[in-house]
Structure 1
């Protein structure tokens, strides 16, 4: 079993304020026994179009402050012995190139574990706001394997199928908004691929009650909510509710996609011929 926390985060154009809010929620997640705290798209940097006024503004962005706040968040993870997945922009070394829209995975000792760069950008994001990433990313905590997806990637089934084929137990879904379509797609991807999906969202969006975490059976997991805006849940592979999804449906679908089970009978077996061949 592993306990995780999906945050609903207040995000502004003030990088320092964003960093302070993230650290507050990390501390709260640790107090509730979570091993991983997940944060929304642009949680630290702010999200372009909402908090960065124009693509040209990246050239004036306070990258040094962003780095200091990210370092302070890492120190907070060390102090509370907790992992964190934090949304933020990542500056490229190429002069003039827009940053990646990323999620930084930080270990419980403060080290940067890995970074996921959003691969499927919106048409607007491609107009100088962000540079797309190229690869899926997985990371492990206490024997649990996680993948990462960001915002409109929820509309690309191949992203989640790929993570299913990579054998993840859960996907961190970091998003600015969480409209009804995203909620429906979240439980669909979780159920179709038999993994958990933790949706970390930006506060202030007009939405219905947000459950935060979907289970491998394609249903919302019952969560505990904290005053700081966290949805906390225990992911348990031994839970009998998930026996069919994890121990029967998932391995069956692996075999089905491989195709061997449909080619077990010999081609010259008369019983395999079409009726109209006789």
Structure 2
């Protein structure tokens, strides 16, 4: 029975009643949970009208700061730990498989493809020269030939999308493993950097006494037939922000020792183990 005279205890039930005819079961589940938790949050915090409007303005500003080169809502999700929580719940690497971590807001779908050994850094490079190499294997330890590695990183002056010509490609590219599952490429040594803090998310970090820094890392998105897409990083061992990453993305298994080689370049090696897809597991 509909209620016309609501109060703070009966309102939630009426809002839920009005979505009872939602035809999509998953949408109904999500909306039901959202309404319940949102109403509980308001009852707990008891915001006054000015505080409520501050929250509305924050979300509005976050939308205004988002475009095709910067996604402030992803940044908000990352810095509140929501992105990592979604990652924990979904990828769930088994023992021996490479762990995933956050994608972040700086991936680009149109990165160029390079031959193995190529350098993704433009000349002059935005950082110290570095060589990264390794092998991609499946859960049985067999090499995965032809796997695509989409890699991207920041230089000493930021990601390419943050520079003057935001359309120019730098420090990103796609490589494919050889017949033995091996890969190698040149880049610059990853450096620690600040997440964008000139927008509403940056103001939130400062207001809550947090720093905006991410430890030095290199992004990977690895795809191969019969395997789940792996989105992960490798982090530089010894970085001072490993224990306080602004987006909570560090996992011990992804921390790698970068060392100088005989040529005076930085060098790192990491072997990835992919997770089989659901279809592959069913067929096994």
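Which one of 1, 2 has log10 I(q)/I(0) by the Debye sum over Cα atoms at q = 0.07, 0.10 Å⁻¹, as calculated from the coordinates, equal to -0.28, -0.52? Derived from the structure labelled 1. One of 1, 2 was used to calculate FRET efficiency 1/(1 + (r/R0)^6) of positions 10 and 66 (r between Cβ atoms, R0 = 35 Å, to 0.05), giving 1.00; which? Among 1, 2, the structure yielding 1.00 for FRET efficiency 1/(1 + (r/R0)^6) of positions 10 and 66 (r between Cβ atoms, R0 = 35 Å, to 0.05) is 1.
Ranked by Kirkwood radius over Cα pairs in Å, for residues 74-121 alone, structures 1, 2 are led by 2, which has the greatest value.
Here distance in nm of label points 7 Å out along Cα→Cβ at positions 50 and 82 was derived from just one of the structures 1, 2, and that gives 2.1; the source is 1.
No lab work stands behind these numbers, since they all come straight from the coordinates. None of these values were measured; they are calculated from a predicted model. Cβ atoms are built from the backbone, for glycine too; each structure is taken alone.
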